[in-house]
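Heads up, there are several structures right after this.
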Structure 1
Amino acid sequence: MENAKKTGFKLPSSYTIILIIIVTIAIITHFVSGVTPARLSDIVNAPVQGFVKGVSVILFILVIGGYLKIINDTGILETGIAKIVKKAKGKEIYLIPILMFLFSLGGTTYGMAEETLAFYPLVIATMLACGFDVITGVATILLGMFCGVSGSTINPFSIGTAVDALKTATGIEANQAVILIIGSIIWLSSVTMSSIFVMNYAKKVKKDKRYSILSEEETRAGEAKFANKDGNIDEVSLNYTGKMKLTLGLFAFSFVVMIMALVPWEDYGITIFNGWTSFLTGLPFGEWYYNDLSVWFIIMAVIIGKINGLTEKVVIKTFIKGAGELVSVAMIVGFSKGISIIMSTTGLDVFLLQAGTSALSGVPTGLFSGISYAIYTGLTMLIPSTSGLASASIPTFGALTSSLGFAPEVMISIYIGSHFIVGMVPTAGVVMSALSMSKIEFPTWVKFYGKLYVMITIVNIVVLSAAMTIL
């Protein structure tokens with residue numbers, strides 16, 4: 001393996017990296033005027049408060065773990081993967097851009113993020129069966145998602161929140177059609193570049209495993225968890241029993257409902273789901289969130305378990321075992337949210353927003369977009385929530401942009417586009433959870449992701465600078 005050199009140095013775990021960041025932020029607050037210096041109690045309480053803040057996401061992850069364990073025990077995923085690989089024989093590489101585009105579609109329309117965690121076992125196992133490696137599967141999902149989120153077109157959690165925050169605070173109305181056009185260019189250009197990047201890497205790995213960026217330890221751990229237990233996809237039966245066909249249909253239906261329930265239909269003027277879809281959780285499609293999804297997947301886990309003849313005790317035991325397998329993934333979410341907790345507790349987040357606004361005043365036209373993008377990149381690393389950052393920053397940054405004679409729509413697009421950096425920071429729970437689930441070390445992922453990030457950043461800044469000049 002490329003980085004299988006023995007050095008005697010072992011990289012810290014994801015938890016340690018996050019705790020180091022929390023402590024570092026705490027130390028910084030003692031040297032910055034205008035913020036509250038962090039106390040020891042703030043440091044030790046931050047991860048715990050992070051768990052409180054992220055409890056709905058944490059529960060969802062554990063429920064997904066239990067649900068997938070019951071699904072895996074039916075054998076449908078193994079058979080399904082075998083069918084996909086057999087059908088794509090000789091054209092396996094094209095699964096990457098197809099899947100990546102689908103995940104990017106979820107990102108650009110409604111900000112798909114933690115919801116992708118349910119797809120890692122299936123996608124990674126498929127990529128391994130195709131002769132690629134674990135990081136190919138992870139990249140297909142994560143990069144696809146980030147291309148969509150950073151190139152949002154109709155995502156109400158980023159665009160809608162930003163536009164509403166700007167109008168409410170300043171009275172300035174942003175043209176969402178302009179944001180949609182800019183977002184489409186960023187989305188499609190980044191997903192194209194990402195697809196080519198991952199495909200080229202996957203081709204090299206399939207040809208020679210020594211091209212894999214993963215260490216021997218990461219490779220063994222990933223394959224032990226996701227590879228076909230027989231080690232040969234050809235040995236898997238391609239025949240579905242009646243129960244397996246019904247289970248497969250319910251498996252697909254589970255995720256169709258999840259996606260339908262998360263899209264905020266009313267924001268697009270669609271009211272067809274109002275009323276009748278609220279019978280299960282009390283909320284109609286379009287208003288579901290992680291608690292509602294947890295209810296849904298618990299119900300589906302029980303139904304699928306009973307269809308496959310599992311007793312009550314076996315369903316519960318299997319579900320708990322599956323949830324247990326994702327405890328480390330769920331814990332990462334709590335730890336990572338601890339970073340934003342200590343930022344808000346000390347007021348460092350507000351200080352940085354004010355500093356960013358001051359830095360943009362008097363910036364020449366030609367540099368305005370690039371510097372704005374750099375500032376938002378830094379802010380996004382510390383506040384990776386799209387809606388949270390929009391509410392906190394767009395009223396100030398949007399008003400400043402307008403007062404300088406620039407288009408506030410472009411500033412909103414800059415704030416959205418900068419979120420591609422989320423893939424490289426340990427403050428993002430979805431990234432750290434995905435890596436923890438996939439047995440990939442954070443530095444390994446950064447090494448893989450870094451080159452692509454630089455290329456996409458350059459393209460994004462060019463597009464946004466052109467938009468700022470034209471508008």
Structure 2
Amino acid sequence: MTPAPIAPARSIEASPIERVLELVTGKADVRHVQERWLTLRVANSSLYQPIHEVRDALSLRVVLEGTRMGVATTSDLSPEGIRTLVSHAESFARNSPKTVGLPEFPSDSGPAPVDLPCFERKSASIEEAKSQDLSRAIDRIAGQRPKHRVAGVYNEGVIALFVGNTSGLRRSSRRSAAQASLLVEDLSSDPPVSGWAEGASADPDRIQWDSLAQQALDRVPSSQVRSLDPGTYDVVFGAPAIAELTNMLSGWGLGSMSVEEGSSFLRTGQGQELVSPELTIVDDPLHPLGLPESIDYDGTPTRSRAVFDRGVAQGPAHDIFSAARTGSHTTANGLPPEAPYGQYGPIPRHVAFAAGSAGPGELVREMRRGVLVTRLHYVRFVHRQRTIVTGMTRDGTYWVENGMIQYPVANLRMTESILGILRRTELTGRELLCCADERAFFAPVVPEILSRSVAFSSATLF
């Protein structure tokens with residue numbers, strides 16, 4: 001049964017933010033976040049029960065005496081729930097250690113946020129339409145490979161953010177997001193093999209189901225998997241693999257918190273050419289191919305900012321608090337102050353590569369001997385400051401020789417520096433793909449790339 005959706009606050013005036021700020025005794029800012037999501041999943045080539053998820057929550061940050069800060073959250077928006085929220089945040093602030101350099105909350109002066117389109121529909125109509133889309137994709141795959149098994153997921157949501165503070169700031173944004181992925185498996189093969197495709201868009205109607213189905217099918221090996229010894233190979237990385245590496249770099253290397261902690265390469269590498277000069281990479285929350293958002297969680301209007309300018313590393317991401325601590329300026333990368341976001345601090349979540357010159361298939365044709373990696377799985381850091389990670393290839397790994405795909409190979413474990421991969425990048429695809437996670441937290445816009453001399457430390461039997 002479809003639950004009754006929340007009734008979104010259409011304006012800042014309709015949000016409970018004013019009720020919160022009337023009760024606080026210190027300086028404060030508050031975020032009101034409303035989300036509505038539909039999730040459709042496919043397992044064993046069949047759709048199963050859809051999930052309707054709603055969230056309506058407040059996040060309050062209070063500063064007392066200019067040096068003590070407390071944070072509290074609630075999903076109880078009743079008068080009593082709001083009083084409890086304020087009481088808890090102020091209690092935490094009174095009992096917290098003094099912190100030097102806490103900023104003043106910004107006023108409502110300055111440029112206004114960009115007005116973004118929001119593609120919003122009723123939950124019932126979304127479920128029916130997207131179930132049909134998914135079913136057609138399954139039928140398309142079954143028509144070509146009747147013995148293959150299909151799995152997949154589709155997420156569509158609307159996120160409303162309202163931000164207010166005791167300095168008079170009142171700002172809001174409303175954005176939409178859709179994300180889809182398909183996995184096609186041939187279980188009759190020994191070992192079983194699979195292919196993968198994914199995509200995301202702010203406009204749900206731009207998800208191309210026929211194209212996703214065909215891409216996933218095309219990545220399923222049709223010949224016997226062979227083993228490949230660990231070693232150093234040239235690699236064509238698919239966009240999903242680059243998205244995984246980009247998110248790791250963003251979360252643990254491109255934010256001010258990791259720089260202050262000493263675990264980021266930017267602590268010593270800012271202003272240096274750390275990746276290929278062929279690469280320009282930006283943090284662009286307004287990118288037309290991404291999942292745009294017009295303000296951060298401090299209420300600051302977002303804007304595009306270089307991360308690597310023709311290979312040269314730029315400064316880290318900041319929010320109003322890290323900017324005050326370091327004598328810098330906010331880059332509009334503020335996140336909610338509570339867990340789990342607090343472990344990251346301000347980070348770029350909308351990293352976008354400049355499009356390259358290589359057309360479809362050209363990266364493979366440029367490789368004499370090497371590996372095609374569709375995507376990576378279970379990537380973890382080995383050494384954060386050196387950006388060394390380890391992770392497995394997955395869902396379509398192939399040996400390439402003389403510019404042609406020769407045969408599928410068993411999955412390999414890569415142990416390599418992300419910066420090293422980007423530094424040895426020689427060619428970049430001109431087609432860009434948004435590869436978002438299921439709740440639109442990270443939304444990188446990435447190409448395929450050809451990188452030289454990538455290290456694989458071990459191999460598998462599957």
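Computed from the coordinates by the stated procedures, all read-outs in this text should not be read as laboratory data. It should be emphasised that the depicted structure is a prediction, and the values quoted were computed from it without experimental measurement. Cβ atoms are built from the backbone, for glycine too; each structure is taken alone.
Table for the structure above
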| item | result |
| --- | --- |
| For helix-only ellipticity at 222 nm (-39500 (n - 2.57) for each DSSP H run of 4 or more, over all residues; to 500) computed as -23000, the structure of 1, 2 it came from | 1 |
| With semi-axes √(5λ) of the Cα gyration tensor in Å, for residues 252-299 alone derived as 17, 11, 9, matching label from 1, 2 | 1 |
| Structure (1, 2) behind the derived value 1.24 of Cα Rg over 2.2 N^0.38 Å, for residues 84-131 alone | 1 |
| Origin of the value 37, 25, 24, where semi-axes √(5λ) of the Cα gyration tensor in Å was derived from one of 1, 2 | 1 |
| Value 25.2, calculated as mean count of other Cβ atoms within 10 Å over residues 428-435, assigned to which of 1, 2 | 1 |
| Structure responsible for 0.10, with FRET efficiency 1/(1 + (r/R0)^6) of positions 220 and 372 (r between Cβ atoms, R0 = 30 Å, to 0.05) calculated and labels 1, 2 on offer | 1 |
| Which of 1, 2 leads on relative contact order in percent (Cα under 8 Å, 6 or more apart), largest value | 1 |
| Among 1, 2, which structure scores highest (criterion: FRET efficiency 1/(1 + (r/R0)^6) of positions 92 and 348 (r between Cβ atoms, R0 = 41 Å, to 0.05)) | 2 |
| Highest-scoring label, criterion being FRET efficiency 1/(1 + (r/R0)^6) of positions 20 and 412 (r between Cβ atoms, R0 = 30 Å, to 0.05), among 1, 2 | 1 |
